[in-house]
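Where a number appears in this text, it was derived from the coordinates with a stated rule and is not lab data. It should be emphasised that the depicted structure is a prediction, and the values quoted were computed from it without experimental measurement. Cβ atoms are built from the backbone, for glycine too; each structure is taken alone.
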Structure 1
Amino acid sequence: MTDSGHTIGDLLSLIRLEQLEVNLFRGTSRDIGTARVFGGQVLAQALLAASQTVEDRLVHSLHAYFLRAGDHEAPIVYDVDRSRDGRSFTARRVVAIQHGRPIFTLSASFQLEQEGLEHQFDMPDAPDPDQQHESPLMTPEQLDKAPQKLRRWFTRFGPFEFRPVVDQNPFEPTPRPPFKKFWFRLKGELEDDQVLQRVLLAYASDFHLIGTATLPHGVSLLKGNLLIASLDHAMWFHRPVRIDDWLLYDCDSPSASGSRGLARGMIFNRSGKLVASTAQEGMIRVLDSAKK
């Protein structure tokens with residue numbers, strides 16, 4: 001696909017799937033200026049494929065592995081295995097295939113809505129999102145002068161808006177503790193469909209998360225000395241979510257070692273409800289010492 005995806009309609013068109021057969025779906029990709037397909041896109045499409053084989057139940061958890069880099073110029077086929085249909089829980093497994101090989105696997109669990117015990121961590125302190133400013137990586141003037149491939153990278157967020165609680169200059173990163181908080185939302189209004197809301201939350205959850213593991217080291221992709229690739233992604237959905245209203249993403253990274261970094265996140269809505277939790281491990285290599 002071309003350098004589009006800047007409206008909700010573009011995003012919905014991107015993640016929408018064509019059904020080829022029972023349990024078999026096909027999706028397309030967007031070129032974000034890298035050799036890889038954006039991991040959040042594959043995650044969202046795979047979750048949507050699984051959701052389209054489930055009735056009257058919503059996803060409550062998913063666990064995914066990124067096996068190979070996706071090719072944005074070729075379609076991705078999603079093969080859904082209906083692993084189990086129980087009285088309260090439903091399990092699905094999805095394999096994403098390109099060029100005859102699996103590039104991604106997803107296991108997801110869906111649950112019939114039920115009442116039960118309830119507690120959560122308190123929402124951390126953060127300024128109101130309306131008091132924060134959007135922090136683009138490049139000014140419009142700089143963006144106009146940048147090569148087309150680089151422009152696609154800097155505009156890869158599409159219709160999502162991000163407002164960091166603490167700014168960091170990606171061109172001149174300085175070592176800092178492995179903690180990050182930022183507000184984000186989908187610009188515009190979206191229908192109140194929890195399947196779609198959760199699919200798009202999965203899409204957005206891949207932005208910025210693994211980057212938390214690089215904060216103590218003063219490195220940046222924009223300096224050309226770093227290689228990062230997602231290895232896995234886990235997510236738990238706790239409560240109903242509105243992706244088109246402000247959400248606070250509270251991320252931390254407890255460890256980096258062995259050319260891998262671990263990052264975790266909690267996502268709160270404006271009223272302080274914990275709506276989802278995430279965890280991701282990624283490969284992190286300093287390029288001057290990497291052996292590809």
Structure 2
Amino acid sequence: MGVVGVGALGQHHARVYAQLPDVRLVGVHDVTAARAEEVAGRHGTRAFGDLRALLAEVDAVSVAVPTLDHHRIGLAALTAGKDVLLEKPMATTLAEADDLIRVAAERGLLLQIGHIERFNPAVAVLAAQPGQPRFIEVHRLASFSPRSLDIDVVLDLMIHDLDIVLSLDGSEPVQVDAVGVAVLTARPDIANARLRFASGLIANLTASRVSAEKVRKFRVFSPRTYVSLDLAARSAAVHRLVGTEGRPEIAIERTSAPDEEPLARQLAAFVSSVRNRSAPLVSGADGRRALALAHTILARMADHQPA
């Protein structure tokens with residue numbers, strides 16, 4: 001395995017690959033040579049100054065470069081015949097996303113998108129619940145960080161939760177309303193979106209990167225069932241109505257897996273897909289669907305901007 005881009009997130013891809021059994025971290029590449037050397041030295045691997053040289057020696061790569069470079073670097077890796085785990089959002093435009101999906105399909109290669117919350121143990125509990133969700137309430141709040149300022153809060157943070165919502169509901173959104181405010185940057189730093197799906201599901205999502213506290217709460221309401229997730233703590237509580245006669249009773253099941261790192265689960269799953277040639281949990285099509293919804297939300301936000 002190799003890692004392209006070893007900044008705030010990519011350095012952890014390198015760390016996990018170096019720790020996974022039966023995996024060899026061949027090397028890393030970064031536009032900042034000193035950064036690549038530092039991360040490579042930390043994990044006993046090689047810093048490649050030339051991307052093509054790294055691609056020539058690996059089976060697959062993680063691409064964790066800035067979003068604006070996702071298409072260019074992802075396409076280079078796919079064209080070189082390598083399976084790719086591409087960080088989210090998978091591209092800046094739908095045309096770029098379609099191009100990546102097309103090339104991967106034509107060459108029989110794997111394209112997994114790094115929607116890491118799908119590998120959160122708490123989300124796994126949610127995915128296992130029967131029944132159709134009817135209402136979802138999400139709050140993802142983070143303090144300000146200079147990372148990812150090349151994109152807005154929808155593509156930076158909210159897209160995680162859009163992907164989860166879309167994975168729970170197979171229908172398409174039929175109504176989208178959204179508002180966003182640029183607080184500390186030139187792009188929206190806080191946003192709220194209300195989504196209505198063809199299935200009848202309503203989802204209300206708030207994302208902020210200017211909060212005083214870190215919150216990652218995901219609540220799902222279904223007939224007779226309420227599931228509350230704390231994605232930061234990787235915990236879940238399932239409240240289920242039991243009995244139909246007399247006084248209603250609520251059974252509560254709690255699970256917690258704070259030591260199960262979602263990134264380690266994600267990269268292990270990618271390695272397994274590469275080794276077994278199996279479809280990834282989060283495909284290019286999944287990444288495109290989340291990106292398309294994010295762009296629709298951004299368009300609705302623009303509609304609400306003062307003239």
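Suppose you compute distance in nm of label points 7 Å out along Cα→Cβ at positions 47 and 175 for every structure in 1, 2: which one lands on 5.5? This value belongs to structure 2.
Taking helix-only ellipticity at 222 nm (-39500 (n - 2.57) for each DSSP H run of 4 or more, over all residues; to 500) from the coordinates of each of 1, 2, which one would give -10000? Only structure 2 yields this read-out.
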